[in-house]
Structure 1
Amino acid sequence: MVDEPSPVMFDHLYSLSDRGAYDDIISHIRDHDDEAVRYGAAGVLSESVDEFSEELTPQTRKALVTAVLNDPSDAVRANVVRTLLHIDESIVDNIITRLEMEPESTPTESPYPVVLTEWHGKRWAELRFLAVAGFEHVGTHSAIEKLRSTIQEEVDLRVLRRAIEAGGEVGDETFVEPIKQHLRVEEDTYQQSANDTQISRTKQAATEALVKIGTDAAYEALVTASRGTDDELKRCAISEIGKFGARKTVDLIVDELTEDTSDELRQEAAEGLITTFTEADFDDGHAVREAALEQIGQDVPTDVSDEFASIVADSPRSSEQRNAAWLLGQLESDTDETVECLLAALDGDDAYLSIIAAAALAKLDASVVGDSLESFLESVDEGSQAHTLASSIQSNVHDSPPEA
């Protein structure tokens, strides 16, 4: 057990926190000789982290990282790491990088990476988080074994999630079995209160890790998850399984593009299908698209095109926008959302997407797009590519695609 500071010192530290005097609190963490005071100051800072994070500067961030690296007390270190994790979990990777650069300069007598094993056995979850982040970087047989044991035994969801993420980065086939056990985590699985956000992030981490491992066993684990009754888990699996880029994923994903599924799951399925297009090997790409079109034509209602329209409108990746616009043209959907997103794409920064959108619009019925085209032509500059494409659509709609 670590002694706490005196009530008078606690009152002083809380007074500093109430006034927003965070630099003074950090100076107590960094410079005070009494471990109890450093421990109390770090704890008070972690309690006010929401307010403190808004005023974080590069200097204060550096001071906290230095405290993690230099303080002789694991209890103090754990409280400081708690604050840093709340602010930005990637700071932990910076700490590990610092240790890699100076392996002899650790806060214990054990050099890096031996110090990771010490932290892995500590009661503070924050130090175990540091350890698993380091194991990912070390990558030795011993480190991999410790990562695997963490996935099997850890009760803190944040540490578990980081270990699962690390397992995916390592990519070892032996991680599939322990990771897939966490696709179905429930609140009473762990010896702590687990909120919905923590559980969702753990499931998402497990699905993403299985994709990164990428073996047949990993794929089958995601297939099983996608066919269960847990809607949240199905959304996670469907959103990630398309990254395998394989023809065998198409039927699985298209099955969820139905009126019977929830809006959220249908959107994930649409995004998963487009991901399948973008991730498929070049030689396999045409076959994947043909299989998708055939399956959609048999089983999917036309109004599902709105999900693909949202990808054209909102995806940050041009490859996904282009594939979704192409698919809308193949579906020949005439919903308002489809027409609106394709017209908007005509006037975007991606010239190739504009051409694909124009080709898709040209396949629609003139009575559907006529008024919208008129309004669009009035809103863009004559001589612009958008105006040229829209004019071409207007004269050729329902006959042939516009000339690029």
Structure 2
Amino acid sequence: MLDTVASHSLSVDDVKDALKRLRQGHGLARPTAVLTTLPDAVRAHLAKGGTPDSGSAEEITLIVAVIRRAIGGLVEDERLYVEVDFNLVGEHQFPTLTERQESLARVQKCAVKTVRRHANRALDTLAFLLLAGRQPSGPSQNRPSEAAWDSDDPGSRKGSRSARWWDDLRSFWRLSDESHVDIVCSEIPDNEVAEYASPADRNYLRYAKFADLDSLIYLRTRFAQLAPTLTIRDFAPSEYYDTQADVLVVVGGPPWNSKYREFLPQLPFYFEPHPLGEDDPLVVPGLNGLVLGPRWTERQELLEDVAVFTRLTLAQGTTVFLLGGCLTLGVLGAARCLLEAQRGARSVRYVTEHIGDADFVLVTEARRVGGITDVADLTMVNPLLLLARRNNDPFTAVIDNSARYRNDRSQKGMLSVDHAS
């Protein structure tokens, strides 16, 4: 009878308040804390079905197991904050909650208040799971893996907690099943393009003229997985004259994408043009003429490019995404940074927390490791630059870590093409 009364009288706030007290001090690293911090009603609810003696070792063991199973059922990004809060992560084990959150903030290179905000949101979810009595048998039930891109339809999980990261990506990219998305991909110059890229050639291949084909295929695939029934069209700049899309994605920097060049007057940067075979470095005049470019080994092997991601919202309602880089590596990195499954969703949330719905320019590193394009999670490695504007005001720096770029160059002694603005 006590269990029934307790379950009906408890609210999510009651359980959350109890969890807040439990995570203080040593948290679950000291299991007996469940007896001294959790109210009788909460303990009765968590132990229901186990019928242990109140205050016994069996009750402590059962309640701790119930809480830990519920923590294991959180999605990955929420689970980390809760595990740290409850002193379950060796790297961040400290006798106080404040020390644990400060430790995590140092690793994530963010403010402690950001960690606290994430932790409190995650605690809401945990409180609900415990109140609802949902005890997942394993973490995989609620956390889709990266492989889910290939095996699952995100639409089939709509409404489930595991779909939240899909929804973050959909919202950021302004995608829905009714969206019309146009992708304008950079075009290989006439003097460089293969003969079969011409419609007059007997072996005509339309996609042979696209310069950033890897990025185009990647975007089409990801968008289709996020919103299977949306309408996607792709164009070379010379083919594109329509302006009625809900979302316009311009792929490839201005040297080979005339559509990108049309937006340059609105942007706080430009790519300094150089002859074919040389780098076109990124120049940011408003930051003392800051110049960023690719990094090369002494044997001229590409190590790193800069990925430049821009979002502009037009008055007519179209959202424009510009994906640029000094080389094709940076272009693909710009796409992967904010679209790559759970890591992309975390980076999307990072950007949104800093600038909301404002227009912005994001600059980060894209590396090539063993032929693999590698772009860091922005919650772990903050971007080189984040510029933003509202109401068509000038762009201003929200985050400036460009010193990291200069320091890395001097410390590693790598060769790169570096041009003065």
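Since every read-out is calculated from the coordinates, none of them should be taken as a lab result. All values reported here derive from a predicted model rather than from experimental measurement. Cβ atoms are built from the backbone, for glycine too; each structure is taken alone.
Here are a few things to note about the model shown:
- Between structures 1, 2, the greatest calculated value of relative contact order in percent (Cα under 8 Å, 6 or more apart) is seen in 2.
- When Rg/Rh (Cα atoms, Kirkwood Rh) is calculated for each of structures 1, 2, structure 1 comes out greatest.
- Which of 1, 2 leads on distance in nm of label points 7 Å out along Cα→Cβ at positions 272 and 320, largest value: 2
- Given 2.1 for distance in nm of label points 7 Å out along Cα→Cβ at positions 120 and 360, calculated: source structure among 1, 2: 2
- Structure responsible for 4.7, with distance in nm of label points 7 Å out along Cα→Cβ at positions 24 and 288 calculated and labels 1, 2 on offer: 2
- Read-out helix-only ellipticity at 222 nm (-39500 (n - 2.57) for each DSSP H run of 4 or more, over all residues; to 500), computed value -22000, structure in 1, 2: 1
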